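For reference, the structures are reproduced in the following blocks.
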Structure P
Amino acid sequence: MTNRRDFVLLLGGALAAPRILRAQQPRRIGFLRHARSDATQLADFRAGLEETGYVEGRNLVIEYRYAEGDYARLPELAADLVRQSVEVIVATGTGAVRAAMRATSTIPIVGTAVDPPTVPVVKQFNRPEGNVTGVAIITGELTPKRLQILAEMVPGAVIGVLINPTTTTYDLSREQIEKAGQALQVKLAFVTVSADADFDLAFASFAGQRVGAILPEAEPFLGNSWRRLVLLAERYKIPMIQEWREAVEAGGLVSYAPSLRWVYRQTGSYAAQILNGAKPADLPVIAPTRIELVVNLKTAEALGLTIPPSILARADEVIE
């Protein structure tokens, strides 16, 4: 016969069991992006989460939502993540951040490209407001510097600009590039691209206009298309600068940007800290402290291009 003490212990265990089961339920976050992520980017994002003990498939579920290159789908996908009751939304790229902000004012948002000019709610890096924090990639602000590097590498050349007219930052980006071109006294030729089918036509247009170098706009669709851009630049033998060093390691000519690996790792770390109880306002928006200039001399040789000593002297890495 069960005595009173055993009965109390059994009853206490039964009451505690649901709480233990709930505690063991995996946490749930959303991941919103304009296009599918590179495997390396996702690995770095997951590494940032794992630093705080969150492992996808073990104690963490990540709901991935990709717009497949269509910016117009981002609001719908952000709203779906809200309906899934995720605890944090990780939004990569300005369009994704803005869509997440429109979808919720309560679920914490950790974003990349959380820069004051494009995400007005973040007025001060050290004191983010509302439910948004993250990493300010500042790669768009580096576009004038990329243009300057190209003008230095190919002096006197007409520079072709690839730009996406469907982004929320199109007007701002175009104005920024035009002003930089005027300051450098460089002639620019703009060609718009917003889908994979546009790339071949764009490069054929550049070849017809005899552009001497190409500058892609710094935005998620073009940034995510770096592999295709490398191949087209090689086929048409046109020097091109890109954002990410991964493009130069794969055969591109030159890149100038922060470390994308650092950006994704930090984003994962912030998402984990929020799961552990931190509020967005507790986590200052982080801006990268190092901008990398990477040059591929093998590609320059294949293009018949001599890299100026001034650029080689400033390069963080030269691939030979």
Structure Q
Amino acid sequence: MQYRNLGRTGVKVSQLCFGTMSFGDIADEAESAKMFNRCRDIGINFFDCANVYAGGRSEEILGDLIADCRDELVITSKFASQAGKDINQRGSSRRHIQLAVEDSLRRLKTDRIDVYFAHHYDTNTPVEETLRALDDLVHQGKILYPAVSNWSAWQIMKAQGIAKYEGLARIECIQPMYNLVKRQAEVEILPLAANEEIGVIPYSPLGGGLLTGKYSPTEKPDSGRLVENHMYAKRYGVDDYYQTALDFTAHANENGYQPATLAVAWVMANPAITAPIIGARNLEQLEGSLAAVDVDMTPEWYAQISALSYTPPPANDRLEEVK
């Protein structure tokens, strides 16, 4: 396992981050413990969570698992998504952030959250209020680094500008969607992060399972996120994605790798990426993603895989300037 700087924080994190969304949901406590221990055995010190995963149960299970090694780990969680029935149990207001962080700290059984993400951009709350609330939590020691997930490039830079002008803690990590068929982050988000020295831990490197070798334009499994979950079915409901999945699976097989392994390795090879977030429903499924650390992804091979999918145009749309 290699370790990388998390942006400019000085914190070293493993080149893979394990996402705990399955804890307490499709993975029970026993299976969650097996996956956590396997990640620790291979050297992963970076674990991602959220207050809404399994209705808070993911945080509770993770809290139990980290009890005897808390100071060796970098733990994340999130706020902003609907976390309960009350109308105010969502968003990025000072009120909700203060309540959400206390709930997460209690469930995680810890005194601080290392990286605390705004799960979504809140159009109803001024960014200044959100940043000030997060800055207060930094000064209180309840969080160490503010972060954002699913924000666009302009939203991230707006926040950074305000933070600098107001002398507030800046955004130190971002969490965009990124995989071989979802490459919009390459246009502005990843260049922004590289230039501003912001950590990047992208989610869905397997495309919700699309890039695991189970899908093609004519074949789909009987179960899985893309079949059972309406959100994922809509997110990846583009015919070209399934053709890319078929071509990618053939490429992986020709090179002697599981598609899941190569999909994670391709994301990890992008120089702007700190650590892809991998997840699994069980230990057997997890092994394919963990094997990505053993892939020697050369620049030439990376380009070959990239050519299997659509490359989004540059931000200024001047294709003639692309080298």
Compute volume of the Cα convex hull per residue in Å³ for each of P, Q and report the one that scores greatest.
P
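Taking distance in nm of label points 7 Å out along Cα→Cβ at positions 49 and 273 as the quantity of interest, name the structure among P, Q where it is greatest.
Numbers: P: 1.8; Q: 2.5.
Looking at the calculated values, the largest one is Q.
Taking distance in nm of label points 7 Å out along Cα→Cβ at positions 33 and 185 for each of P, Q, which is largest? Before the final figure, lay out each step's value.
Numbers: P: 4.3; Q: 3.3.
When distance in nm of label points 7 Å out along Cα→Cβ at positions 33 and 185 is calculated for P, Q, structure P comes out on top.
Coordinate-derived values only; no laboratory data. These figures come from a predicted structure and were not determined experimentally. Cβ atoms are built from the backbone, for glycine too; each structure is taken alone.
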